[in-house]
1. The value 4.2 for distance in nm of label points 7 Å out along Cα→Cβ at positions 87 and 143 was derived from one model only; which of I, II, III is it?
2. Of the structures labelled I, II, III, which one yields -20500 when helix-only ellipticity at 222 nm (-39500 (n - 2.57) for each DSSP H run of 4 or more, over all residues; to 500) is computed from its coordinates?
3. Say we calculate mean projected area of the Cα convex hull in nm² for every structure; which of I, II, III gives the highest result?
4. On distance in nm of label points 7 Å out along Cα→Cβ at positions 31 and 135, which of the structures labelled I, II, III is highest?
Structure I
Amino acid sequence: MTRIHQRKIDIVVYALCLAAVISMLIYAAAAYDRLPEQIPTQFGILGKIGSYSSKKSIFSLPCVMLVMLPSLIIIGMFPAAWNLPRINVTDANAPYIAAVVRNMLDIMLLVITATMSTLFVCQVRNTDAPAFLLPLMLVIFLVNIIVCMVRAGQISRSIVEVPTEPADQEQE
């Protein structure tokens, strides 16, 4: 599989997401003694607290993010592993399609991080999550994927590889 280099925007997105995760871990450690014995650990689609668990679970969201963040970064580094149905990836259009998919992954990382950070704050404050949070996240994900697939399809149709003739064949 071919590895692609990180763009500046990718580095900025990764740094923002990592900073958020580290902030959550530091805050969880600092606030641990002040937390009630039971904190919210599940939120319904409209943000209502669904269940509670031990305050030890305050580290769950940051730890999930610590696994997810590098996983998505690594996936973004290997475009040959991406499955783009009905998209014809060629040597000519691969860099352009890779940029589109990388943008999609960056947006997903930012949305996941923002959502998890908001849920973390709700856990710490022992409050319901905003009612719009999860539906908005799902809409953004869906629109992001659709835009990526449409744009990748446009690129695959517009950039056509020109076949080259072997140099050692003589013209007749």
Structure II
Amino acid sequence: MIIDSTVDPILPMFRAIGKIPSGLFILTAGRGPELSAMLVSFVQQVARDPLVVAAAINRERPMTAAIEKSGGFIINIIGAGDRILLKKYARQALSGPEAIEGVRTRHLDDGGIVLLDASAWVKCRFRQRVDFGADHDLFLGVVEDGGLNDSPHAQPVVHIRHDGSNY
């Protein structure tokens, strides 16, 4: 069921779902013309041995192919108060060189791209794509590396949506 929250009355159930907090993250994957970067709001640790995280990604985004082809992804954790990364990635997923144009980056030895203005980053080796019959799939990654950036925004963003009718 698709609800347009700007037109249709918002059911209490959708308002309640919107209260579930999440973070805001920029995923990067791939290289060169196959580089992809996009804003995501569902990333969660799902196991500790091995250390595994899950990211929900709309199956029609270029990021899905970039992850599967490159074999991994970087989770760049947006810091509270950051407007630069949000402004660049909030409207659309970006591909190719424009995905990181104008953004301070560090290239890892394997080609992974860390966004230096994010408060932290986590490098994941792609493990599995889980199709659960919805518009998004879960991408599971085994954590291989990570770190904190020199950012004035040390705390991550806590994101609360208006309602749960749009994800």
Structure III
Amino acid sequence: MVKTLYVDPKLCIHCKACEVACEREHDGINFVEVYLVEEVEASIPYTCRHCENAPCVTVCPTKALYKSDRGVFVNYVRCIGCKQCIVACPFGIPKFLDKFKVIVKCDLCRHRLAKNLPPACASTCPTGAISYVEEVEVTRTKREAEISKIIESVKAAKTLLRT
């Protein structure tokens, strides 16, 4: 089964443990950022979505960015640092690493995946706001959340009808 990073902002407590874990795993480079949205008092962990039809992969002239069954990755040998992927990514994820003149982005901690370990951000998150789960689980979770919304709407409507 294919696994993916699942982010549930409702569970995020803005502790930034995911950021620290990512930096630790990638020699000081962070591929996840937690944004605090003060207006709604919510935190959102933000990282690469490893898109099914990734625009960054489509525009890469050297095929340095490529899609595998685990996600979207960078072949640093092929990368010419043209930055087209930065422009194409709707989420603003790829970063240009000036030191090496290449693009870097979340690699789902490939070295950990090779050992059957989840990405560091997912294994470190104390609330489960970031998890590494099978795509089927993501679909089930979304479906359950939608059903819960419908049930609450029906309950609210019944309450209104009684008054």
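1. Working: I: 2.0; II: 3.2; III: 4.2.
So the calculation was done on III.
2. On the way: I: -20500; II: -3500; III: -10000.
The structure behind it is I.
3. Values: I: 12.8; II: 10.1; III: 12.1.
Checked I, II, III; max of mean projected area of the Cα convex hull in nm² sits with I.
4. Details: I: 2.6; II: 3.4; III: 1.9.
Evaluating distance in nm of label points 7 Å out along Cα→Cβ at positions 31 and 135 on every structure, the highest lands on II.
Taken together, the values in this text are just the output of simple stated rules run on the coordinates, not laboratory data. What you are looking at is a predicted structure, and each value in this text was computed from that prediction instead of being measured. Cβ atoms are built from the backbone, for glycine too; each structure is taken alone.
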